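Q: These are the structures in question, set out in turn.
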Structure I
Amino acid sequence: MTILVIESWLLLCYLEFVMKWSSFNKLYGLVRHTTIRTLVDRRLRSYRDLCHAVDLASVFYLKRVLCLQRSAATTLLLRRYGWNAELVLGAQILPFKAHAWVEIDGIVANDRPHINQIYQILDRC
């Protein structure tokens with residue numbers, strides 16, 4: 001688990017760098033064009049363990065981790081371990097809020113299970 005947390009922490013660092021010094025399009029393209037690795041048995045790492053590793057890495061991160069950063073890191077990590085993860089971007093109108101989360105086969109993986117009912121889905125990548 002320690003290796004997963006370190007790997008997640010490094011992903012958070014990389015994505016913060018991308019978000020700070022580049023554009024949203026760069027981050028979006030990075031996630032969209034990351035392919036899912038095919039593994040013989042993806043149960044070697046459950047999606048819950050991978051999401052938990054990103055959550056722990058967020059706790060040990062030097063600053064507050066944004067939902068977009070955390071969800072993009074989770075998506076990349078899940079795809080690296082063979083999971084069909086999608087980064088979902090959503091918004092609500094009043095009061096205006098935007099949010100990002102990860103779904104695997106339509107099931108929320110890294111947030112509250114009903115989050116997709118609170119926010120109108122804008123895009124999936």
Structure II
Amino acid sequence: MLREFPRAPTPVAALRLPNGNTLISADGAVTEYDVANTIIWRIDGEWLPNIQIGVLAGLERLPNGNTIVCNWNTRDTGEKVGAHIFEVTPDKRIVWQVTGTHIGQVAQCQILTPDLKVREEAIIR
């Protein structure tokens with residue numbers, strides 16, 4: 001089935017979720033649309049006041065409902081941290097983040113097990 005979504009600049013990633021919703025990274029935001037294209041969840045600079053937003057890019061939805069977000073072309077500024085990868089809960093709390101000047105640009109990532117194997121859980125990539 002082909003679907004159209006409200007147009008936003010710089011779309012990077014889209015995931016069709018098992019419930020039929022679609023998660024899209026575009027225009028400095030990650031937005032989840034239901035089957036009627038209604039926004040049911042969204043994070044952006046307003047919800048992430050301590051993170052310097054670059055281009056929100058690669059996405060993973062974890063079995064617990066949290067979302068892994070890659071934040072390409074970001075860096076630390078005076079008052080915000082350049083979180084290259086972060087995990088955010090459905091209620092928009094940051095669980096963890098990868099920061100630092102030693103990290104290059106991150107457009108996509110995959111969360112692995114401690115022994116560097118693909119996780120077996122139903123992660124949506």
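A short reminder: the numbers here are calculations on the coordinates, not readings from a lab. Not measured: the values here are computed from a predicted model. Cβ atoms are built from the backbone, for glycine too; each structure is taken alone.
Q: Thinking only about distance in nm of label points 7 Å out along Cα→Cβ at positions 65 and 81, which of I, II has the largest value?
A: II
Q: Let me ask you something else. Matching task: -15000 is the computed value of helix-only ellipticity at 222 nm (-39500 (n - 2.57) for each DSSP H run of 4 or more, over all residues; to 500). Pick the structure from I, II.
A: Label of the source structure: I.
Q: Just checking, which of I, II has the largest value of relative contact order in percent (Cα under 8 Å, 6 or more apart)?
A: Comparing I, II, the top value of relative contact order in percent (Cα under 8 Å, 6 or more apart) belongs to I.
Q: Identify which of structures I, II gives the largest calculated value of distance in nm of label points 7 Å out along Cα→Cβ at positions 89 and 105.
A: II
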